[in-house]
Structure P
Amino acid sequence: MPYDSPKYEVEETIDGIEIRRYEPYLTAETTVRGSMERAGNSGFRALARYIFGHNETENGMSTKISMTTPVTQEQDGDEFRIRFMMPSSYDADSLPTPKDADISIHQVGERRLAAITYSGRWSQSGYEQQLAQLSDTIERSGLTAVGEPVWARYDPPWKPWFLRRNEVLLEIDG
């Protein structure tokens, strides 16, 4: 079953790295302290509760929100921001309100990202290896990365590790 994902256009490919222009989209997000892997798991659980019904609609009811991909994670100081993209069928006014005060809704604007895609386990070492390759390609290409890298995970934990789709993304100036 395909999941809703942010829409983007590939502008160019450089040594296997895609330069993408993303359209705006809504996210539910939370910020968590801890190691990279623990923060990702903790943030995921909180956001999963929100989409599974720990929310409130205009009529005071709760509703389930469809899963989307990817789950993203980026470092913000000594914390990590974990995000679920919200289905494109929602806008800021129609999205249910989180009951958890640590979850907030945000609009992510149009942006240009460099992306490296890889398969494998969700490990910090795998992420760091891919980030190094992505950063090197960006630098050699004369592009300028801005902001913090984003770790994107597309598959559920029960999917065999060698079939999982993961990405590391860096925003590109311009």
Structure Q
Amino acid sequence: MDPMETFRRAAAQADRLAGAVRADQLGDPTPCRDWDVRTLVNHVVTGNLLFASYVTGQPAPDRSADHVVGDAAGAMRMSLAVLTEAFAMEGMLDRTYPTPFGDGSGTLLVDLRGKELTVHSWDLARATDQVTALDQSLFSDVLDSFHEVPAIPRGDGKAFGPERPAPPDASPADRLAAFLGREV
């Protein structure tokens, strides 16, 4: 899997989904416990800006700020543009940067962000009834890559919950969601 291609596809999907979020949906619940749509989009936007700051050396965004400010589409588009520009910097993939798990390559940053965008796209699609707008082959690729990770942090206070069962006829997006602890 080419991390830049995965990132581009995941970013396009996140942009498309956020673009269809209506203002009256911002308070709706999501599959992420205790998060509404605004909180979910703000989490993704803040993450995009944070990863861009890792690459550019600019100050990190205020993680407590509401970057959505009532415009999920605009906030997502802005943060994806900033992140895409950072990821396009000459030699970015080969340099070492801080990551949430310690120092790592630019390739690792791109990979992590592509996966995060993919997973939270499912959350956003589910919360806003856009499930049919998903790139199923992207979800299949990301699920395959998660199966290669030796230990996925699961449980209370961790990124993912315990794996849940998925129906036998589940889509790749639903299989990934279940694998990462979402109820499908």
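Bear in mind that the values in this text are calculations on the coordinates, not laboratory data. Note that the structure is a prediction, hence the values are computed from the model and not measured. Cβ atoms are built from the backbone, for glycine too; each structure is taken alone.
Here is how the numbers come out for the structure above:
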quantity: Given 2.0 for distance in nm of label points 7 Å out along Cα→Cβ at positions 16 and 144, calculated: source structure among P, Q; calculated: Q
quantity: Origin of the value 2.6, where distance in nm of label points 7 Å out along Cα→Cβ at positions 80 and 96 was derived from one of P, Q; calculated: P
quantity: Among P, Q, structure where Rg/Rh (Cα atoms, Kirkwood Rh), for residues 48-135 alone as derived comes to 0.99; calculated: Q
quantity: Which of P, Q leads on distance in nm of label points 7 Å out along Cα→Cβ at positions 56 and 88, largest value; calculated: P
quantity: Entry that produces -17000 once helix-only ellipticity at 222 nm (-39500 (n - 2.57) for each DSSP H run of 4 or more, over all residues; to 500) is calculated, selected from P, Q; calculated: Q
